[in-house]
Structure I
Amino acid sequence: MTRLGVMGGTFDPIHYGHLMAAEEARVRFDLEQVLFVPNGQPPHKKDYPVTPAEHRYAMTLLATCSNLQFQASRMELERAGPSYTVDTMAALREQLGPGAALYFITGADAVQEILTWRDPKRLLSLCELIAAARPGYQLEAAVASLDPEMRRRVHGLDIPGVDISSTEMRARAASGLPLTYLAPPQVVAYIAKHALYSHRGDSPHVG
């Protein structure tokens, strides 16, 4: 493995927006594989009750198993304590060696918060960032606060406009609205089977 993409997140739940961003990154950056890494314990406090990690991993596995270039990973679930991206990328760097090119795939909006992540300079020494956004998004504004060396390791990626969010999906499920066409059918079926978001008051306008 010489070119690996890593998509981390809560995946509560995973949806087509995640999958589209990962596939576009794989093709545009010539990645051999994209590793989906659900947080075991999200490091930042969420404004909603996070679904247990095993459910979120199961949904991620269901969503990715049909693509041979996608793989779901349990590495953050099996590591004690909060799930920090820098720790995950350090573990992958140690596993794959200095010759591997590692790319962390995230939303362009999250790049604005990178300086609040644990040890951002070390993170960007371990990997490069792919910032996925709709065409026309001005990445320059998002990375303006980074120093020039860090900025050189952040790459923009235009993806088709798929306006789906996990927050919206949780809110729809809590309201009894369908999730059809927002996520793979097996993920939608899993959410229904386990009634994951049926008794929540998530607002589609939060987070």
Structure II
Amino acid sequence: MVCPSCGVRKGRRECPALGKSICAICCGTKRLVEIQCPDNCGYLAAAREHPAAVVKRQQRRDLAALLPTISHLTERQHQIFFLIQGLIARHTPEGFSRLIDEDVAQAAGAVAATLETASRGVLYEHSPASIPAQRLAREMTSMLAEMRTHAKVYDSEVAITLRAIEEGTREIHKTSADEDAYLTLMGRLLHVRTAQEHDDGLAKPLGSLIVP
């Protein structure tokens, strides 16, 4: 039986997510990226327990690329960073538009600028140039408003975090011709973080911040 994912190689692994047999390569490369694997998948459990050397090397490269832009953040700002990154990962652009790194940088920069302007006593909403970035910025603003209903969140710490996202997006994008290099990198890191929290039994809220 041909693998339904690639349509080229033979399917040799039973995939509980697809209900069909897929090839080992698709199982290894598309796991939790294109295929939403259930927790009871034996191949997923084995990969978490014994990640391949190539996966470990990729994780180290991802962290090395990201750390220079977030190493100055406090613990609370790190929490805010991953909350916002989770929002970005869940964001679905309208119509046929596609979210790219530049949209993320524009949205983060605009919301940060709005918070920075407000801290100086001036109420002015900065708007990104692209329509996908405008929609993402609105979602970021809505999430921050919801966070404030659960915990004390300072505009200054959120602005610093958003500037780190803006800087990280632009810096990582410089090293790749892909329009979604930063989004892809953060997608991999978020999968690792989610798996670790699941395995460690960590629950929300994170620290002193309640996850909306």
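Every number in this text was worked out from the coordinates using simple rules, so none of it is lab data. Here the structure is a predicted model, which means the values were calculated and not measured. Cβ atoms are built from the backbone, for glycine too; each structure is taken alone.
Hey, Rg/Rh (Cα atoms, Kirkwood Rh) derived from one of I, II reads 1.01; which structure?
Considering all the candidates, the number was obtained from II.
From I, II, which structure was helix-only ellipticity at 222 nm (-39500 (n - 2.57) for each DSSP H run of 4 or more, over all residues; to 500) = -10000 calculated on?
I
Given a value of 1.0 for distance in nm of label points 7 Å out along Cα→Cβ at positions 123 and 155, calculated from one of I, II, which structure does it belong to?
Derived from II, not from the others.
For which of the structures I, II does the calculation of volume of the Cα convex hull per residue in Å³, for residues 43-106 alone return 157? Don't skip to the answer; put the middle values down first.
Values: I: 118; II: 157.
Label of the source structure: II.
Thinking of I, II, which structure, once mean count of other Cβ atoms within 10 Å over residues 11-18 is computed, gives back 23.1?
I
Comparing mean count of other Cβ atoms within 10 Å over residues 19-26 across I, II, which is largest? Write down the numbers at each step before the final one.
Values: I: 21.1; II: 17.0.
Of structures I, II, the maximum of mean count of other Cβ atoms within 10 Å over residues 19-26 occurs in I.
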